[in-house]
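Read-outs: derived from the displayed coordinates by stated rules, not from any lab. Just so it is clear, the model here is predicted, and its values are computed rather than measured. Cβ atoms are built from the backbone, for glycine too; each structure is taken alone.
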Structure 1
Amino acid sequence: MLEIRTACKTAVTELLNAARLQAGEIVVIGCSSSEVLGEKIGTHSSFEVAKALFEEIHPLLQQNGIWLAAQCCEHLNRAIIIEEELARQLGLDIVNVVPQPKAGGSFATCAYQGFAHPVAVETIRADAGLDIGDTFIGMHIKPVAVPVRLSIREIGHAHLTAVRRRPKSIGGERAAYNPELK
């Protein structure tokens, strides 16, 4: 479990640095605890593994003023668990569902239990994200999604990918762009 925690902390720290996130921005996390354990996604949900990951991720984001959005599994249509304050701030419609390890996933369940005032929403537009175990978080990232190469490629046995967004570059051949936003 120590290796899993260490890899997770490294991944989150590297993502925060690469994405240059500011307070108030959102990181979406999709996590298959089954994949972390080396099993097929959705087959061996582990609350213990998910809790360890949540305990590494949430405090790091909070210290930086970043919101955590926990993606549920496909059984809940990849709904998102967030703090009620964020849902209200963004004007999102709250939906009525409480994730469970076998319907929503262990990580989303941990987030629901670990947040001060958790709610579920159907979608969000996050600024960056970590996908632990090929959970497909892309639907919740603002355009334009850019891959982030981390030094960590797996957490446990789960394939790890990271993403950040950059503002769209618009205009034609005469346009000039701010290199700080790339």
Structure 2
Amino acid sequence: MKILRNVLTNDLNIRTEKNFPVKGIEFIDITPLILQKDTLKEITDKFVENLKNKQIDYIVSPEARGFLFGTSVANELNIGCIPIRKKGKLPPTTIEDRFEYQKEYGKDILEIPKLVNEKYDNKNFYIIDDIYATGNTMTAIKESIKKLGGNVIGEGVVMNIVELNNNKELFSLIDVNEE
């Protein structure tokens, strides 16, 4: 992995795991970033700085590692955070439509929870995840929110694997190429 751009000031102790979760995939493990309290705080602060002047109703974060960043950013912005989970992981109070998407190593299905006492209509959503590879997870979430009447006003990640996508509008803290 070659780092092309990094806006974080703390050390990047990122590790990779070969053949995980399936043979042929090299998994980027960002766990060391969240183990370092200063780095975790800096990640949250960088997102908050980027988002503080945007009109956002909810942060949306996909399972599982997106939760780690989305909830802390939502907390600092004093807004809610919507967890997007894989099929069967949320209680039955989910939106009836499920959204299938292709990952690097297989298909998955996302479920979106119903909002309490309100709808997605005309609300502004910002998606935060840990890593952006092919972009298929983000695309599935954006399409889901739009179908529900919501507005996706942006998307951000801790790490963007540049060679796997062409998203010029993505806010990322670290840009890498696989090598």
Candidates 1, 2; distance in nm of label points 7 Å out along Cα→Cβ at positions 4 and 148 computed = 2.2; producing structure is 1
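Given a value of 22 for relative contact order in percent (Cα under 8 Å, 6 or more apart), point me to the structure among 1, 2 it was derived from. The partial results should precede the final answer.
Numbers: 1: 27; 2: 22.
Among 1, 2, the structure yielding 22 for relative contact order in percent (Cα under 8 Å, 6 or more apart) is 2.
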When mean count of other Cβ atoms within 10 Å over residues 28-35 is calculated for each of the structures 1, 2, which structure yields the highest value? 1
